[in-house]
Structure 1
Amino acid sequence: MTAPPAQRRGADRGKLYRGREGQWSWVAHRVSGVIIILFLFAHVVDTAVIGWGPQAYNRVIAVYRNPYVGVLEYVLVAAVLYHALNGVRIMITDFWPRATLWYRPLFYSTMGVFAAGMIPITIIMGNRIAQEILH
């Protein structure tokens, strides 16, 4: 029988849940979704600036030429790719409940496809970002 929360030892209270693939894919899916929605908000705002004229719009768009914004764009691309792939994995388990028997292989397959997809993205975007930083 488990002791009531007030009677538990100090070491037993406040432990972080140490889930496995399910917890971390859930957290990463939510974080990537937040990153995507923040970009969407920024995109709507920077597009709306055109209402103040082309000079204002050009000033806002010039911010995107900053190499540090290039790093944020790289994070955005990674978030979109992960969110999409993980969403497909979630749909597979939603539509075919027996797929939960292969939860871990599906998770690691998703991570493998994500890593493989990020290799060319990292090369292409990384070279551009590095060139912008060095100049």
Structure 2
Amino acid sequence: MQPVLFRDRPRPVQIVLGGVIPAVLGAAAGVLVGVSTGGYWALAAVVTIGGFLAGFEHQDGWGGADRGLVGGAIYGTSLLIAHAIAGTHAKVSLGSFPPFLAVVTAIIGMLFGALGGRFARALRERREGVPASDEHIELDV
């Protein structure tokens, strides 16, 4: 059974999966960063795995990368906003210029989303007997 592609989901579901969930998880991480180092890293691990799995909802690594970039940027921005609102001292380093964290999380999201998309595509091609390399695809021009 193939997963439903992100692009084929209803718009409200796309908004929740691509925007609301990364924002909520980022906000939770923003609170945890000032409360519990272990809790923060555990949530970060779950989010990273989720970013990889989100790539499975795309036809290839490019689609997964796009979604990961957006989701990672939303996650990082929400983390910083929630941490600022919480007003706690960060138990985990946010770097010397904390706003740069949103860029870092966007890049990490992009990479894991792309890996998930490529991995899912390779599995699909292996299951369907289609060559995994683009070199073997003939285009009808």
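Any read-out appearing in this document is the output of simple, stated calculations on the displayed coordinates, not a laboratory observation. Quick caveat: nothing in here was measured; it's all calculated off a predicted structure. Cβ atoms are built from the backbone, for glycine too; each structure is taken alone.
Which structure, out of 1, 2, was helix-only ellipticity at 222 nm (-39500 (n - 2.57) for each DSSP H run of 4 or more, over all residues; to 500) derived from, given a value of -21500? Answer for the origin of the read-out: 2. Comparing distance in nm of label points 7 Å out along Cα→Cβ at positions 29 and 125 across structures 1, 2, the highest value is found for 2. Suppose mean count of other Cβ atoms within 10 Å over residues 61-68 works out to 23.4; of 1, 2, which structure was it derived from? For mean count of other Cβ atoms within 10 Å over residues 61-68, the value 23.4 is produced by structure 2. Calculating percent of Cα pairs over 22 Å apart for structures 1, 2 picks out 1 as the one with the greatest value. Between structures 1, 2, the calculation of mean count of other Cβ atoms within 10 Å over residues 45-52 yields its largest number for 2.
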